[in-house]
Structure P
Amino acid sequence: MYGNLYLVSTPIGNLEDLTFRAVKILSSVDIILAESVERTKKLLSHYDIDAKVISFNKDNEKRKTNDAIAYLQNSKNIALVSDAGTPSISDPGFYLLSNISEKIKIIPIPGVSSLTCALSVSKIPMNGFTFLGFLPKKENDRKNKLLKSSSTELPICLFESKHRILDLFEDISSIFGEDTMVGLFREMTKIYETITHKRVKEHISDLKTKIPKGEYVVIVAPNRHVELEKPYISIIKRLILKNFSNKDIVDLIKPISVDSKKEIYKIVLSIRQGE
């Protein structure tokens, strides 16, 4: 008989947000796989839970997945927890889930998530949205990801740290426009929780004065100025980001367009001036 794998949501700040069911599961499983052993033991201590905790994070997840599967095959019940929030959502867990046999039961124990916390208090309509998680660290990769998302009519939701938050907002300003509305959610459920909705240029002004500590959830309103009549606009933007010359861009676009080289050149110049 196989053991069960429980994906347990843990508080993202306020320790009192742990559910009754989560306490019951964490108290009863044989092993807890934790993104941070130290942080998880602090949570367990708060609820007087004495359990075996094993490190399971992005650095050792692939190496330790076979051990976790062996425990489950030997009838051991396992709880998987991240540092905060719900496992597998921009946190370790997916690799383990994708390698588990169908015979092993996977049971979600729902609870807090910074994503759903931000969505619930967003002043930007979120009936439909695109979730990007953490964007790539490299500037061009980050900009390309934002460019692709800007071509939709959906708001986007993403995570970012204090180290790159200003760069992110400057990228949003250049791609979506400086008047784009952005919701900024910092330290959700914690003592210094802040929720602000401003135009991106106003956020940039604030962040240039001081960048508060903590992790952020960012919600960006849809790009209302998506260029529909010229299907190659997004391609030009990407080529500009990759430092192609104006002439090279025109030469690359001309074979896929009925527009003249002169017209394409004007569009390239217009986009560059709007950077």
Structure Q
Amino acid sequence: MQPKTDKRDRALIFRTRLSAAMAQSGLSQADVARHIGADRSTVSQLLATDSARLPNAQIVGECASALGVSSDWLLGLSARPERAADLIAAAMSMTEAPRALVDEQIFAWHQEAAGYKIRHVPAALPDMLKTPEMLRWEYEPSLGRTTEQAMNASHDRLTWMRQGRSDYEMAMPVHELGSFARAEGYYAGLSADIRLRQIDFFLALHDQLYPTLRVVLFDARRLYSAPVTVFGPLLAVLYLGRNYLAFRDTERIQAIRRHFDNLVREADISARAFPAHLEKLRQEIR
């Protein structure tokens, strides 16, 4: 609870912030008076340095609307001048999500987070860790000729990772790799040759990039996660299917980061044990 503010102090805050907002917006007293539907003398009284009076809620609201700031800020109840709707819009945005990581927005987020740890729960296998054969099998039915774009985008992400700009930690359900290895469910019809090449590629990347790249596997019967990526302290992005929902406010980023860290802490297969698990799956492929 905020401490109670003396009426005179509140009036001083209002006058100071009203004057600052007018200067910032370039509006004169006459402009503000016209916007709020009052006489210029009314605005002059609001700005008078010897006045301890506070205007009524209607006047405060109209002034805030005219100047593009929040009423709470004008009255000293908030340190942020933005209106609530503007704060929400700045903290959360929705971006279109293509079928594959082709759009420049994704790469821009990776570049923005250079030097920070990136935490990632993919929707299936991580695109940036897939072989060209796997990408072609997965995306050609829906993307057709633009499959090459998806493959190039995946290669760009992997090249970026190899440059060591960020540490990458990925968490996947154990059953996802099992279904892949056995060509079940989503992976039905995937040839043994593609599966073997993909597992060998995982093993090679682990040898090349660990510990910069770490992959853990969790039990989805005990834990659940939507597809999500946390780009350091900068933003957290949820994959919805047709859109990405991006959060930039600290509270939500930290909450999603804690969720991811719990997946790692409770993982059945650690990053060190990941290669041995892959070798075991490899032996099961027929």
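What follows is calculated from the coordinates using simple rules that are stated; it is not laboratory data. Since this is a predicted model, take the numbers as computed values, not measurements. Cβ atoms are built from the backbone, for glycine too; each structure is taken alone.
Check the numbers for distance in nm of label points 7 Å out along Cα→Cβ at positions 139 and 195 across P, Q and tell me which is largest. Could the numbers behind the result be given before it?
On the way: P: 3.5; Q: 2.3.
Structure P gives the largest value of distance in nm of label points 7 Å out along Cα→Cβ at positions 139 and 195 among P, Q.
If Rg/Rh (Cα atoms, Kirkwood Rh) comes out at 1.08 when worked out from the coordinates, which of P, Q was used?
P
Of the structures labelled P, Q, one was used to calculate helix-only ellipticity at 222 nm (-39500 (n - 2.57) for each DSSP H run of 4 or more, over all residues; to 500), giving -16000. Name it. Can you show the working numbers first?
Details: P: -11500; Q: -16000.
So the calculation was done on Q.
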